[in-house]
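Every number here is computed from the coordinates shown, using simple stated rules; none is lab data. Because the structure is a prediction, the values reported are computed rather than measured. Cβ atoms are built from the backbone, for glycine too; each structure is taken alone.
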Structure I
């Protein structure tokens, strides 16, 4: 298939600006009642939450009991904004046929911040009982899609915002080449916010495609297009190799091809 020129692409995007492909998201603010508490308490307070996760005293630890990488729940002394975190001291390696690493958990959070996505809970590297790992903020109140029996259906007042959140989450999974976006890793809080957890299998250099794009959030896509190797290296260099950073840009190229085809069909 011949390549699509930049001028042609801009013309198509302008035509589709109000269509189901590139429509501008509406209703960014939740219209839920006061009783619907948001679990995204870290938004706008990222530095405070990161600092607390890095230094907070761990008072108790126990296995969570699910997950092939055997994560732990770490309870914290009641002195800050976070009560506990999921502790994942996953050494880089192959587990159940997948390459996994605690570093991917930190990288997913840092990339989420870089994109202004606000879906990945605060995650930092820290040492617990002599081992390095990822301390991932425990999200509450929230339930996984798996616990709810599948993708939940929001009330009509939240339907449009919910749909755009699903679109953004899929775009993020595709960019980071997350090979394990199962229903247990997508969560929703009472305010109908989608929260994404468990990214230890992300940033693989294996070619994968776990979602089909049917529309695109233009603001998020623009921020994704602005990423380059230097910016990604500065933000993610401590956690990802040069090869994995370049794999992000390769994934973006594949997304561009899919978006071009989607625009052409519409």
Structure II
């Protein structure tokens, strides 16, 4: 599998569209894990990247940006949450359906030389962390994950993950520890030099950033943003960073944790 430890320059935008057949579909409440036969995408993909997916049917003008949940051999997998009409339609895809997918797009998580990794996610932002965990574990890294959700409905997504050392928190206490993902972090014994990888809503990112700085750790973050094109052409997903205004879809979605201002 390509991509580990590559720099952003190694991931220049490649937006060729592939017609991908659904080879497996698993439903978890309002979530679906869709496995797509996409050899050209899978061969070029790296953890942290995303694809732009065309919603089947009439009335859907824009493609949806969806993180790569996994990539192996000739297949990719997507974890999709039914948030709006378009994403809800994607969760209803069945085996044999065909969708147009462009990618892989965006920057990837740096992984080279990482021996201890802490993966922190919130809500559907957890989606890229399974692929990252697979890549890190395959390279021999010790991987721990802490995922936070609002309630039982949102925590149904946990059923899609196969990370060995995985802790879960829900704000209503219905699954795992009662509280936020920060309560999980406070209870962890994190080794010095651990690399932190985070993805989730902005308030969570800000809290994880403060915690990481306090612990003297370095890390990376995958930012969420509304995207129209996915290739940087429309400049609709610009964010402020220590390097100036950058596009989440092209310069990101992965940034150093110390250069973003959530």
As an exercise: relative contact order in percent (Cα under 8 Å, 6 or more apart), calculated from one structure in I, II, equals 19. Which structure is it? II
To which of I, II does the computed value -5000 (helix-only ellipticity at 222 nm (-39500 (n - 2.57) for each DSSP H run of 4 or more, over all residues; to 500)) belong? II
Of the structures I, II, report the one carrying the highest value of mean count of other Cβ atoms within 10 Å over residues 45-52. II
Computing mean projected area of the Cα convex hull in nm² gives 12.6 for which of I, II? II
Computing mean count of other Cβ atoms within 10 Å over residues 77-84 for each of I, II, the value 19.8 comes from structure II
